[in-house]
Structure 1
Amino acid sequence: MTAPPDTTPPMTSPEAPVARRSPGARSIRSARPSPRLRALDGLRLIAALMVAFYHFGGRDGEIGEAWGSSPNVQFPTASQVFAYGCLGVQIFFVISGFVICMSGWGRPLRAFFASRVARLFPAYWAAIILVTAVFALPWVTYEAVSPSDALVNLTMLQQPLGVDRVLGVCWTLWAELRFYALFALFVVLPGANRQRVVLFCAVWTLAAVVAEAANQPLLDVVLMPEYAPFFIGGIGLYLVHRDRRDVTAWGIVAAGWLIGQHYAVDRLWHPPNPDFFSDRPSLGIVAVVTFGFVAVGAIALGHLHWARWRWLTVAGALTYPFYLVHEHLGWVTVHVLHRTLGLPSYATLPLGIGAMLVLAWLLYRFVETPLTPRIKRALASPPSRRRV
């Protein structure tokens, strides 16, 4: 989730400039930063849980081996609902568009780069090492990647290099990295402002459509036609967050939703077939995509400002490490709980997801908390100049 979706800095609204005024004049707006958008943290966790339920019970494959039979057998009714969970990735991308635009606004390139690296890599490195080590255990039936491939995975560039992936979900991080690069190059580097962001969204939308029509692999890799509408829609929602009367921003959001739902239906819908694991009607797919846009939109407009519980901040912090480890280690956890200990499937499912949340907290507490600020400071600080 998708960095993935998540994969974001602290959520604070842009600080308003202090207005110069004569004595006695009214202050237009306070210069204090707005409160953290905790509802966005909660939505991020919802998207991560959607993906987790999909991986635990919404598809066939390795998880079927862990259960001992297809999730359709384990969850005859719920599995058809879990099958929609894969759309949590698209919701992550909308959130990412919103947050990356927020994060990059008013930041120099060095600070933007430092925040992204510090946020993405500590938990990612720990997850790579942990999954590789667990899969190397003699009693684990899942095959670990080769040592060489595991090392390449530490770069987060394994997918374009054609290397076996340690983490199945890391394909979303490859999409996130390309989005960060595009946004950094065309918005952050020259300096973010409304005009430049609007132009970026318009050009990327048109270029992605051209790439789809051209059917050129290089253009597909760079412009990501399938995922671009979700990132762009999220950027548009951040512009709405800054000014809800911005008609152009609403147009960007509408275009992102219209094109995004098309790609979601095109990739996930199929005619009813009893041989397939699930049957996702197109209206159901559109509904889930719409939920993602509407939920982020409600947060952008301030309709969920009442959701200020502090536990939401913790939930948001757990989302990224949970997303990284839940799939592959979930296979092992389900096998142990269900087949070794004999727990029923409806007990194994919440216990397995709960175990992954506990592991995510451990990664957050003992990996991200100490390493993220250190890496960020090291990368954000300019190199010291030596006297000649």
Structure 2
Amino acid sequence: MKKNIVLMCVVLTSLLSCKPKSEEANPQKLPIDKEATAETVKLYNTLFERLDKGIMVAHQDALAYGHSWYKENGRSDVKDVTGDYPAVIGWELGHVEIGAAFNLDSIYFSDMKRYIKETHDRGGITTVSWHGDNIVTGNTAWDCAQDSVVKSILPGGSNHAKYMTWLDRVGDFFLDLKASDGTQIPVVFRIYHEHTGAWFWWGSKQCTPDEYKQLWVMTVTHLRDKKNVHNLLYSYSPSETKDEVEYLERYPGDDYVDIVAFDSYVPGKTAKDIQYYKEALERNLNTVTTYAAKADKIATIGETGMESIPDSTYFTQVVYPIISKYRISWILFWRNAWEKDKPNHFYVPFEGHPAANDFREFVAKPNILMNNDIQK
């Protein structure tokens, strides 16, 4: 009898410990929204898994327009040059909050929803920023002469109720992003970005660190807990900072952030400007990836680029040697303006540009991932 009891204990122990080793070694990671859709949780875990494969190329507004063209189905300046779409595509929601039909860059929100679905169908990823208007003055997000806008929209503020209707419209946009099977398309939402600068109404000179944190938490809890938007991952993306202390000064906490990022641009066209950028890129990549490793977050470059790309080796000789040393999920190059009055406002080369060959070399590197690469 004693022998049988011992045998039963051995069998039970064996059964209890038969969980697959891969599952034990790589438990599923959960985003800050514990009610996130299955598709959002899957995207979150895919981002972690893909870190070992390489860095995804991202481009703002890639499908809507490009240098000298607007709204040509299936077109992208990146695809024109490389033959493939970016793995990640960024979009801008500015003016959705006021009920407009199109955004700051004249993209109809109905078209944007279609582009996001096309990206999803190809296996690509969508990230979204929001330059919401100044609710006090009615002007753009760049109207930042006041230091009371954030205070006015926090609970108890004179514009709080109105701002909640703005957040509701933002939430409605995300809730309306549907895949072919009816599920909601997961999106990375990069809110109140570049806040360490002072050029937006939510910037460092426009509100205190505590007010900024309250704004962030209020936004996440409203969308997640009141509006029931569960297809978002939240990205924190200041402009360049000097160290982790400055990076975290306005950080709302790990319970409210899924992705840590930063924005950094070449400030001009000289060799000195490029050297500044290299140092800033290195310093900020070190900050975000170090923190991401400690906090178990995903790190990315939220926005970057060199306007008009006067350095024809920018991608392979400036960007690649630095980013290839770090575990980041993607690097997002800013938009290629279509407007006739902005002929030099572009951040990836178009066909015929002197940097086109360099960009092709860049995306061909084995650890740089385009849309087709993430299908493998």
field: Label whose coordinates, when Cα Rg over 2.2 N^0.38 Å, for residues 38-109 alone is calculated, return 1.34 (choices 1, 2)
entry: 2
- prompt: Just checking, which of 1, 2 has the largest value of mean count of other Cβ atoms within 10 Å over residues 118-125?
  reply: 1
For mean projected area of the Cα convex hull in nm² computed as 24.1, the structure of 1, 2 it came from: 1
- line: Note: helix-only ellipticity at 222 nm (-39500 (n - 2.57) for each DSSP H run of 4 or more, over all residues; to 500) at -10500, derived from one of structures 1, 2, originates from structure 2
- prompt: A value of 22 was derived for relative contact order in percent (Cα under 8 Å, 6 or more apart); which structure in 1, 2 was it taken from?
  reply: 2
- request: Have a look at 1, 2 and say which one yields 1.9 for distance in nm of label points 7 Å out along Cα→Cβ at positions 318 and 342, as calculated.
  value: 2
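Values quoted throughout were computed directly from the atomic coordinates according to the rules given, and no laboratory measurement underlies them. Nothing here was measured: the structure is a model prediction, and the numbers come from that model. Cβ atoms are built from the backbone, for glycine too; each structure is taken alone.
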